[in-house]
Structure I
Amino acid sequence: MGKIDHDAVLRARVLLLGSGRPGLLEQVHAYRVLAEVSPKAYLPKLVDALLSMSYRSRDPEVDLVLAAEAVEAGRRIEAGTPAREERLCRALNVYQSALFALGRRAEGRAVCEEMAEAGKNGRLAKILAEEGRFREAADLNEKAVRNGISEPSFWNMVEWAANLEGAGLHDAATAVFRELLDETRRKVAGRRTALAVLTWELVHLSRMREAAGDRADAAATRREALTVLDELATTGEPKDWSCILAWWVTLFALSGRGDEPAASADSPMPPFGTDLGWSSDTRDAFLGTLPDLETEAAGLREAGRLPELVDLQRRISIRAALREGNHPYRFEEGFKPYFDQSVELARRLPDDPARLARALTDRSMFLVAARTFEPAHADFAEAVALLDIR
């Protein structure tokens, strides 16, 4: 500890004890001074105030400076102090986010590794997935899921299954996804989740089994999904649900991972299978390809290269869904043209029923998200018929 400025300490105490509430910046200055003389009392307050400032900032450079100071202050909090680890992890989380936003991935990953050592491994799992290290990410997912969670959630199970599948462990991925599906069936029976969610999960599992080469299992799962859709088209959802669009977006995006370039540390990709927690640099880069893809699509259209255009339109639709698909306002109006166009293009390929079935399935699942169940059933029934006659 350096020489204490007693006048500064007095001014800081007067500021904090005054009748008016000081501004956040003033609080930070005061806590910096007082943390030197009463670290047990004021270091936690300094961490909180620094993080509050960072939450109000929109500048990664500023966030980085504030978070770095918060981390340093958090480390200085005496071991055993209530909420010490929680505060330090919050500071580390803001710090790694700022590092990734500035493209400093190696440093950001190191911070995530420190968080994982403290038991907060969710962020590291996503970073590993962004870099194509799916097996390592899946190992962390397994630890999180099996660490005292009473029942599997959609979010942790889909992420785990996605990373197992990314690692080429198709049977293990299917086992995890079936565990989720069994839980969803139980919730549907107890009216604790939507039939729409069950439909999306069944369709995704059918895609997983198709990719693994098990066409019989894929067909059986599609037929179960069609049965659920028939119920939705006939009676609708048994009860109203709040916005569940994130479930649709997550599985739709995950279904397109195989059409994207392979992820690596030098060329990270989104952690498909998750809704939140993407690195901002990765998300910005992925969504930033939209203008180039649209230009490429225009060239394919002009050249009459329909198969490639159908595939590219799907990649465009996935990016649009990731960008805005969680917003219910004018949802159907905003997204239906993407799916109508894909179906229209695929119908112009009479010798390619697989592409048409995929486009119809995509539109059907979108229509389920839009709560337009009868057209969704019609599209999926046509897709099932196309796939069953292959």
Structure II
Amino acid sequence: MSTTPRVAMIGAGPGGLVCARVLQQHGVPVTVFERESASRSRSQGGTLDIHEDTGQAALRAAGLFDQFLTLSRPEGQEWRLYDRHATLMRHDQADEDDLSRPEIDRGQLRALLLDSLAPGTVRWGHSVRAVTPLPDGTARLHHHDHAGEDFDLVIGADGAWSRVRPALSDAQPSYAGVTLVEVHFDDVDHRHPGIARLVGRGTMSAKAGRRSLVLQRNSNGHVRGYINFRGPQDWHAGLDLGDTEAVRARLLAEYQGWDESLLDILRENEGGFINRPVFVLPVPHSWRRVPGITLLGDAAHLMPPVGVGANLALLDGAELAQAVIGHSTIDEALDAYESVMLPRATDNAKTAQQMLATLMPDTDSDDAAFPDTLWPASTLPDSRPAHTS
């Protein structure tokens, strides 16, 4: 570009950070605004399967692929499928040299990306209230302290409840009809040997009709579990979600008749139950060009968690950075980026919706097909409420 653009990234998730990394590699300064107070202020979620043609391609573009490999767990590609009687229906194991979708803890990937950035790139504890376009083609950030800053490009990488999206689109996430309730197990091989046997080295799913149970092995002996079911968003009406034993009793009643070894996922969890309703954006989701503003990842194409969300966010970030680097104006860069990203997102969102309907049918039949995929995805969309700052 004829002048170095001023770039603001809203959100320090994987997509935003890989975009910032590629920009900095090519001498384009970027400021990342993140509402969290510090890099370790909250858990970053579970394990991610990073796909060869999307997430891995982005990490290669960022010059971080070799470092990723040292942290990843190729053995985590193992997958076991059970029925509700704990009969093993399918068992997939990756070859030793199979790097098509190795697993990595989301926190480890985020730390890798953060460490690759210039010191001071991320402004922690800086939430954004809104973004407005300006007549000269730039955009103004409105912070919660009512201060404003102007940038040549503002990128919304701030997830499901994006504060940048309203500058481009009136679309709002809606409930997808499926809820995931998260549970945790520590030092699983010693403290929960039954859970360890079920999950193996990777992921297990047990499915019957509109209910399923999932376990995913993370690093350091930690396992996350997901109790998944189709039903109303207010399934817990009249129930105190902070009352662990009451929630446990309600869930055990829902899974009555399942094998005792599977019910241990509901009985043995350490800590409480975390309610995670699944939200999605309309399909297709697009917008008219607004100079100086764009979106990536869940902010642009929030879809059911069936294994593609984080990978698409990473690819979005790398491709957007490359577009900025490779074009003479921001508007040309956004033309190049959005003309590829939006159709790709639509195709993937349609597929994700179809998979969700197959995985979580509106029936209690045990005979529903199970597609060739992991469920749930290794990452969940940010399901914090819209009013969260």
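Comparing structures I, II by distance in nm of label points 7 Å out along Cα→Cβ at positions 83 and 139, which one has the largest value?
II
When helix-only ellipticity at 222 nm (-39500 (n - 2.57) for each DSSP H run of 4 or more, over all residues; to 500) is calculated, the result is -9000; to which of the structures I, II does this value belong?
II
Rank structures I, II by distance in nm of label points 7 Å out along Cα→Cβ at positions 267 and 283 and report only the one at the top, that is, the highest.
Ranking I, II on distance in nm of label points 7 Å out along Cα→Cβ at positions 267 and 283, first place is II.
Given that FRET efficiency 1/(1 + (r/R0)^6) of positions 115 and 299 (r between Cβ atoms, R0 = 30 Å, to 0.05), derived from a single structure, equals 0.10, which label among I, II identifies that structure?
The read-out was computed on structure I.
Quick check on the output: 47, 22, 20 is semi-axes √(5λ) of the Cα gyration tensor in Å, derived from one of I, II. Which one produced it?
Structure I accounts for this read-out.
Assuming 11 is relative contact order in percent (Cα under 8 Å, 6 or more apart) as calculated from a single structure, say which of I, II it is.
Of the structures listed, the value fits I.
Only the coordinates and a few stated rules stand behind these numbers; no lab work does. Source: prediction; values computed, not measured. Cβ atoms are built from the backbone, for glycine too; each structure is taken alone.
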